[in-house]
Structure P
Amino acid sequence: MVEVLVQSAILLACIVIGARMGGIALGTMGGIGLAIFVFAFAMPPGSPPATVLGMILAVITALSMMEAAGGLDILVEGAEKVLRRNPGRITFLAPFVTYILIFAAGTQHVIYALLPVIAEVARNAGIRPERPMSMSVVAAQHGLIASPVAAATVALVSAFAGSDAGLSQIMMVTVPATLIGILAGTLSVAWKGKELDQDPEYQSRLASGQLKPPAEKKRLEGENRRRALISCAIFLAAVAVVVLVGLFPDLRPQYKSVDNGAAVMGRVEMGPAIMIIMLAAAGLITLLTKAGPVAAVKGGLMRGGLTAIISILGVSWMGSSFFSANQESIVGSLSSAIGVYPWIFAFGLFALSILLFSQAATIVILAPVGLALGLPPYLLIGVYPAVNGNFFLPTYGTVLAAVSFDQTGTTRIGRYLFNHSFMVPGLVTTCTATLMGLLLSSLMIR
């Protein structure tokens, strides 16, 4: 028992140190923990999540090619138009526009281009920017887990390989649950704080001349715009195909293989299907738009994607080794409690996502544990929205970006660390989405 506690302390220390250092440090610290487990404790090495990493890499490749062709700018431009045409409704529109944008893109990185627009539109309309800014950051996290091409979703699909649950079951629960959660979260901040003309921080910044005029963004024109539109269309079409083959498994092709001299018919699994579709989409974007492969590799999405891959590789491999060595004791100690109170698993997802700053890494680590504990797939799908704990500590990239982009100073961290602008909408949205997920999954899947 003492040895298990020591190993648990090493696991948590590597996660906490890696999360604090940021970037690929989560993966490299996981490598240190894995080396200690294997060489010092003689634990089994476990295995890296090859299918998950392959799916993430394929999706990021397609996204990066679209970014290089300008397609990402087109997505953001469309979102901007909706927001600028309805400035008075920015508090309610911004979270849902952000959700749709992240759902389509499969990455939270695009919100960095949208946050300055939300802040500017809200300020010009005389609306406290904290309201749409804080809720849009939370909506981005929920749009991510609802996206069929997001790393967290493909990780959950991979965990369900061989079971009756798949992408169609995940989406028909997660999409409505997260949308209802976002509505609840938006209502929780719709009238929060003082109006701009009464906010002392904003008024002091106006008086001191601190506020800077918003920077103008160049609009793509001519041939560049045409290529960007083509890349965007190809990527969105690929997303639609992924959804279709997930909803209708018979659309995935069958193939013949030989097993012990006998011909066996098989069907392409969802993981390889996603990889094939996304790599093909990346190839079509390269051919039809002449997007630069070098520019794609140097782009922000590829850098962010590789950071995620390295982080997931290290921390999930370390977690796999720890779980393989201690599976019997872990399952034995937790199965009775979770058997009586299965919703406890939701708190595990939430807590680990706070430490990892990654929904995908959390799912890769805990989904196999949940299945080993005997949790049915419908329950795992129901608690899936609980994996959005990134907002809890005000150190996540999108949280810090929202604070910095709000020049009025209404979106803030707060003196006591936890009393930041994102706490109330984050808790309301995540709790509501998780409860709705549990309800919908019990009604629709069980």
Structure Q
Amino acid sequence: MKNTVFALIASLALVFVTVPQAAHGQGARDLDPESAMHYTLYFENFKAKNYVDALPNLHWLLENDPGFHRNKDQNFDRAVVIYGALAEAEEEPAQKRVYLDSALAILDRAIPVLQSIEAEVDPFEWVLRKGRFIQQHIGALDDRKEEAIEAYWECYRLDASTLDPYYLDVLVGDLYTKGDLGGALDLLRELNDTRGEEIGVKGLVAKYFTVIPPTEQIGFLEEQLKAKPGDPELTVQLFELYQQEAYHDEMLALAPQILALDPKPNVLRLVSKMYLEDGNAEEAMAVFEQLKALPDVEIVAEDLHNMGIAHQDQESFGQAASFYRQSLELDPEYSAARLAIANLYATAASTCGIEGREQAAVFWLIADAYSRAGDAAGAARMKTAFPTAEDIFYVKKWTEGESTQVSYSCRGLTISGTTTVRQQ
């Protein structure tokens, strides 16, 4: 009688489950009636979400005929779903953990078991699924967090080209959090080389460049630029980091490449000022001409002031004065240009020298210029060069305390105006 009932159940199983022959490692064979019965019993409960009732028959199948019935991974897949659902519904922590550990055991077994019977299985997807499962239940599986990270690393080793940027972010973040900045940059470098055109990877690299120390970033970008000479994006990023970290010499070395890239006005101003500080007046003036040639660019007082400095460095004093005055015309409140004029006058007098008593009167005008610039100390310094009482006595047109007209010329610059006669 017992055999008759078993045969009847097996027959019903074949009726309810219409399946083709399974292809096992040992070759194709007819479906086993017992496997079909267990499959039917667990699958009906699985569809009805009677997960506890589904487990005994599912476990039998995983132990005895894991590839049933299409020689694929669906039985392992459903086991993970069942244990995950039971864990979600369970409130008691210890039992929840039992369910979660059971799911992880299934995730670990799936690949070796299915490969041993030559069933259809994608190792990448199963390893990735383990990592995701731990992250999904991290509150209860915090002690297994490292297994999730290792799963994502394994996926990277299996197929780095298709791993989603989200998981790449997890890997870089883990290295960064553990203080392995070199490892994080190595991974970013590798991703930039192999998948750098992807929007997600670009965003990932940019994200970590906001937290990784600039000195580390500089080394990374320098290597990238060696591999891709002249790359516009890398060149600009590296130049900006050099600026941020005050790497003056490195900025100078990179400046020609920056200037060849159709740079923005702020970059041109920076390069021009940098050349000025380095004493390269001609280069500074050339960059200023490049700035003026930009469409819709607005020349500001500082631009003109800097060109005055460039011409003064070349001892073109007349041109320098012209730029300083243009700067003040553009912005009368730009005090740097007013002080620059006073300094230019003092430099001119020192460069060309003073011949005779009357020429010493130029220092009255220079002192006046310093006073207009609000530099009392500068005005006081000029007093030591004022004409003496004896000079005033011998120059007939001078009367102490009264006004006089003064004019002095040096290398294209004329310093002239009305001032007050006073002695040292």
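Here the criterion is distance in nm of label points 7 Å out along Cα→Cβ at positions 122 and 410, and among P, Q the highest value is seen for Q.
In terms of mean count of other Cβ atoms within 10 Å over residues 130-137, which of structures P, Q is highest? The partial results should precede the final answer.
Details: P: 30.4; Q: 20.1.
Between P, Q, the highest calculated value is found for P.
A value of 0.98 was computed for Rg/Rh (Cα atoms, Kirkwood Rh); which of P, Q is the source structure? Among P, Q, the structure yielding 0.98 for Rg/Rh (Cα atoms, Kirkwood Rh) is P.
When mean count of other Cβ atoms within 10 Å over residues 114-121 is calculated for each of P, Q, the greatest value falls to P. If distance in nm of label points 7 Å out along Cα→Cβ at positions 42 and 178 is calculated from each of P, Q, which structure is the one that comes out at 4.6? Checking each candidate, the match is P.
Work out the source of 29 here, i.e. which of P, Q gives that when relative contact order in percent (Cα under 8 Å, 6 or more apart) is computed.
Derived from the structure labelled P.
Assuming -23500 is helix-only ellipticity at 222 nm (-39500 (n - 2.57) for each DSSP H run of 4 or more, over all residues; to 500) as calculated from a single structure, say which of P, Q it is.
Values: P: -23500; Q: -21500.
Label of the originating structure: P.
Every number here is computed from the coordinates shown, using simple stated rules; none is lab data. The model shown is predicted, which means the values in this text are computed figures rather than measured ones. Cβ atoms are built from the backbone, for glycine too; each structure is taken alone.
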